[in-house]
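Nothing in this text is a laboratory measurement; each read-out follows from the coordinates by a stated rule. For clarity, every value in this text was computed on a predicted model and none was experimentally measured. Cβ atoms are built from the backbone, for glycine too; each structure is taken alone.
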Structure 1
Amino acid sequence: MNPISLQIGSIKVTGLRDGFFYLDGGAMFGVVPKVLWEKLMPADEKNRIKLGLNSLLVQTPEANILIETGVGESLPEKFKKYYSVEREPDLLAALQGAGLRPEEIDFVVNTHLHFDHCGGNTREIEKGKFVPTFPQAKYIIQKGEWEYALSPSPRDKPSYLPQTFKPLADQGCLQLVEGKFTITTGVEVIPVPGHTRHHQCVRINSAGQTIFFLGDLVPTRAHIGLSYVMSYDLFPLETITNKQKIFAQGFQEKWIFAFNHDPDYFFGRVDQQNDRFLFLPLSEKEI
């Protein structure tokens, strides 16, 4: 699916992609039986499902903002093989297609620091030397997430690759925030724990319209059901509570939701039927 752009008021939001990768379907859906989740996302012969490495380019009158950077060009070969990473085209090519160079990005937002969300933060210019991919940008990261990434538990350590985030501090590009933070008019980060303790989402608002980037709170449209929670989530009950709260508000206020890992859809809405939430594609007139 080609990237699409949405205009809300004075803000343009474009879906970009750093390619695809594959993760175990059982891990992605936790306690939900395969007989249910495979109807939504069929698995391959290794029980893996295809996932997108989706980013958002947010262009406001004041700034160019990139939300998430995919796996990047410097992902170790063993990771590429293990996750069957496909990066054609990659994020920088997609950004170029949107008419921008890396130097023109003012802010980069990482919902958290797992390698598939921040791998493109940096690039390797010589063996073992990494520099920021977006040299003029400030990288917006929750302070608690940063601190945990520097010293993760043995369970989470493989998900954090120091070369994707530590050089940001060395180069003066890091901007740590605590709690809600307004990046520029109409764009703010909001802590939404569940996947990690300090995971953040992004709310984009202009002219009374809202686009809400879900990050790993709801990675794909198949995870809209409240019990469809990844086994990767450190605090699954908080994930469920926060999904219910955000979807209820989003349904009432007609938000557009943006998905971090859906392989087919960058954007969609939710419908509420009693206590259930369902995915709705955007209509043609909205795109």
Structure 2
Amino acid sequence: MEFSDLTIFLAVVRNGGVVRAAEVLHRAQSSVTSRIQVLEEKLGVQLFLREGRRLQLSPAGQILVGYAERLVELSRAAANAVQSDQPTGVLRLGAMESTAAVRLPGPLGIFHERYPDVALELYSGDPRDLVNKVLNSELDAALIADPVSDHRLETMAIYDEELVIIAEAKHGAIASPKDLPSKSILAFHPGCPHRKRLEDWFARGHVMPERIVEVGSYHLILGCVAVGMGVALVPHSVLDTYTERARLSVHKLRAKFGRVKTRLVWRREAPQAKILALSTVLLESHHKS
């Protein structure tokens, strides 16, 4: 069943017959009649009851009208969505927990004011899961830390994050893992790129962490570090939200371990309007801060 057959069928229904439908469609009457007959043959049903030169919808034709109208309207809506430069619809955004908590509240407020026709949904999680959800079209885009390498994805650098090691306030200077009397670290699940970077930092110093305590939020990580349970690697921006920062000491790392880019990623073939609008707002907000 071809889409064009449905549009011709609806034209006959709406215009009360073949003659008027042919005029509206700028087609020969014989062409319209032929296409209706082809459609009936494909479906194996009679769509019209013919009484002389008059056409009445058959019961099957009455059923098809509803479906045909919905299909034509859906096609029109799809065309408008992909051709419009003005973002509409739902934008499902994924982000790492630190990015969602620290970086996004302000920009997403601006995005909502600027694009009220977009319903924005925010999800946080493991970067690997976020990437998979983008690839499976469960998310439209995600903000994740380097590295990002998949030819199916488009990427755009949004934030250049400084990562720092934090310890309790009385802790001495930390230049290598050997400066840690306690080799305990606090971190997210194994999929967290910041945990991987901290483990690599330990390995570079030929030291193995004695214990890794998995914690579910940055606020809890900061609290546990403050009471001396271990050290952690966190984005410096996270510290700005911690009211008891005086209970922490902050230790900078060399660029290899201490700098990371957070990128916006999306599928190459995804509709661009919403994603480009979001990236513009994120970059504007970042440059103003």
From the coordinates of one of 1, 2, distance in nm of label points 7 Å out along Cα→Cβ at positions 74 and 114 came out at 3.3; that one is structure 2
When helix-only ellipticity at 222 nm (-39500 (n - 2.57) for each DSSP H run of 4 or more, over all residues; to 500) is calculated, the result is -5000; to which of the structures 1, 2 does this value belong? 1
Can you spot which of 1, 2 the value 0.50 was calculated from, given it is FRET efficiency 1/(1 + (r/R0)^6) of positions 42 and 138 (r between Cβ atoms, R0 = 41 Å, to 0.05)? 1
Value 19, 52, 26, 3, calculated as P(r) over Cα pairs in 10 Å bins from 0, in percent, for residues 178-257 alone from one of 1, 2, is from structure 1
Among 1, 2, considering only mean count of other Cβ atoms within 10 Å over residues 146-153, which has the greatest calculated value? 1
When Cα extents along the principal axes in Å is calculated, the result is 99, 36, 28; to which of the structures 1, 2 does this value belong? 2
I have 8.1 for distance in nm of label points 7 Å out along Cα→Cβ at positions 18 and 202, calculated from one of the structures 1, 2. Which structure is it? 2
Looking at distance in nm of label points 7 Å out along Cα→Cβ at positions 58 and 122, point out which structure of 1, 2 has the largest value. 2
